[in-house]
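So, here come the structures, one by one.
A short reminder: the numbers here are calculations on the coordinates, not readings from a lab. Quantities reported herein were computed from a predicted structural model and do not represent experimental measurements. Cβ atoms are built from the backbone, for glycine too; each structure is taken alone.
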Structure 1
Amino acid sequence: MTRRRSAPLTLEAFGRSTIVKEFKRRLEQAAAKTPVLLLKGAVGGMAEICARTLKAPRAPWLDLSSVSNALTQETLEKLGGGVLFVPDLAALGKMQQMNLAFAVDRLERLNLQLFAATVTPLNVLGENGWDSKLLARLGEVWLALPSLAGHADELPEIAGLLLTNFVERGEVQPRRFSTGALNALRTQPWQNRPEASWGDLYALVRNLALTALDEEITAEDVQRVMPREEEADHELGSLLPLLDQPLREARDAFEKLYFEHHLRLEGGNMTKLAERSGLERTHLYRKLKQLDVKLGKRGEE
């Protein structure tokens, strides 16, 4: 019997969370006045939750990263009143960038909303060959995911909803949090850091769901994947000296820190690292070798 996939998760599900309610208000307020919204600091599934919130029931939806051929006027006309979504700008190829520019020019005329997400600064995309006018348009109105700092009591409910959604959509095996695991999420000092965002919690819950050996996720599982205080201090401290380096050297050093951090977060899973970074696996292996990032046994398989 085929599992019935649940409806996509939206911010509506997190109605009791004060940080989510405020972010949702900002999101909808901005969307009412502009057809282009950029989400900074998160990509993929976390970005989709935000974008789905803007979609009216039964309205069309198109993920532009899934379109490999030239986008046509006819296709866009059929999507009138719907949402165009880009889960990660950095992952778009040249044709998809052209499709995005084509769509941006026609949004208001066709009553379309564009929601794009990125963890890559727009100026870096520009250095990689993106059209400057398109980047300027994309960067006019943007939002960043809220910080978790000061909202420890809300984490168990948010984490539980995220986990339930992963399971219901068939993305992970059946999993549930133990009381101890939820308490561990609430009490860890990690979530009090200003830079710790809701997107980080999303990645952490997904990692737990994929790597826990038993159906019940325990406090020990949380401790296993939780960023350690000294690691976080080391990574943050490692970024500061980069400001004194030439741009090329600073970028290489940052990329090495970035990949080492997410390699740990994904438990050495190269497929997940490729998805998170927006790089094709062959390119990813080449990039890691170039940066001298050491792979564990799992990453070398």
Structure 2
Amino acid sequence: MQDIFRNHSSKGQLLKAWLFALLLLSYISLTMYFGNQGDPDETLIINTDPILLLIAQGVFSFFMFIGVAVLFIAVALRLPPRDFFPKISWPMIGLTMLIAISFMVVNSAIGEWNLNVDFPDSSFEDWAKQSEETLKVLTEHVVNFTSPFHFILAIVVIGVIPAIGEELLFRGLIQNLLIKAFSNAHLGIWISGFAFAAIHMQFYGLAPRMMLGVVFGYLYHWSGNLSVAMVAHFINNGLALFFLYLGTLGTIEITPEQMESSAPWPMVLVFAVVCVISLRVFHRKYSKS
């Protein structure tokens, strides 16, 4: 774990940790909540240029995640952001990629299960289903690639910016703050993983996204290198976009709906073994005392 309070006196650090974590989570939660209010017009989404939608999403994500995180690190913690990025070796990158790819297969089973969860009949269920349907329409629209530029823009907006910004915020800040507050690494990692999932306001995808956050959290906690979590995050998002781009080109047959289905169970089990072994190797080789 990184000592993000090293420029502060030890007195009152626990209170600061709680305060900072609550302020960050409250700010992001309120922003995302009010951004998801109302009844979005799906026809309007379809009739809007996907390039413009991606640009708008990119600008929002950049300031929401990267901007807030960098400002918090520099002003509140009085740390240079580069302190979160020690040198990363190629073997570490390779092992991180193996973990990310193998966990994608495992997580497909968790995602399919979560997608079929039945909530009790309520206004929450209606809202959650409407949000999922709107997201489905939006996703299919923006990943229906019309040009190489469209694909590259999607890689930047959906792959690069979230990998940098969300990891800075949820692992670099919130996870560290929660670990400091609870004096328990596992509790901090799992709570920040849940916050990472819940903040997206997609409750039919809560479990797989939370598990992604937990894996990213342990990779960062063990290595002390936020770049590791960013690489894993980018591989997860970027590889999905790459497959969808190949589907658009007709190279392979795949759709966004098919991406939500589980891999065959024999494949899931094989990759689960690969993932567990890779995580154990990573922990033994790169874990910081």
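Which one of 1, 2 has helix-only ellipticity at 222 nm (-39500 (n - 2.57) for each DSSP H run of 4 or more, over all residues; to 500), as calculated from the coordinates, equal to -21500? Value -21500 for helix-only ellipticity at 222 nm (-39500 (n - 2.57) for each DSSP H run of 4 or more, over all residues; to 500) corresponds to 2 out of 1, 2. For the structures shown (1, 2), distance in nm of label points 7 Å out along Cα→Cβ at positions 191 and 279 is largest in 1. Structures 1, 2 were shown, and mean count of other Cβ atoms within 10 Å over residues 143-150 at 14.4 was computed from 2. Each of 1, 2 could give relative contact order in percent (Cα under 8 Å, 6 or more apart), but the derived value 17 comes from 1.
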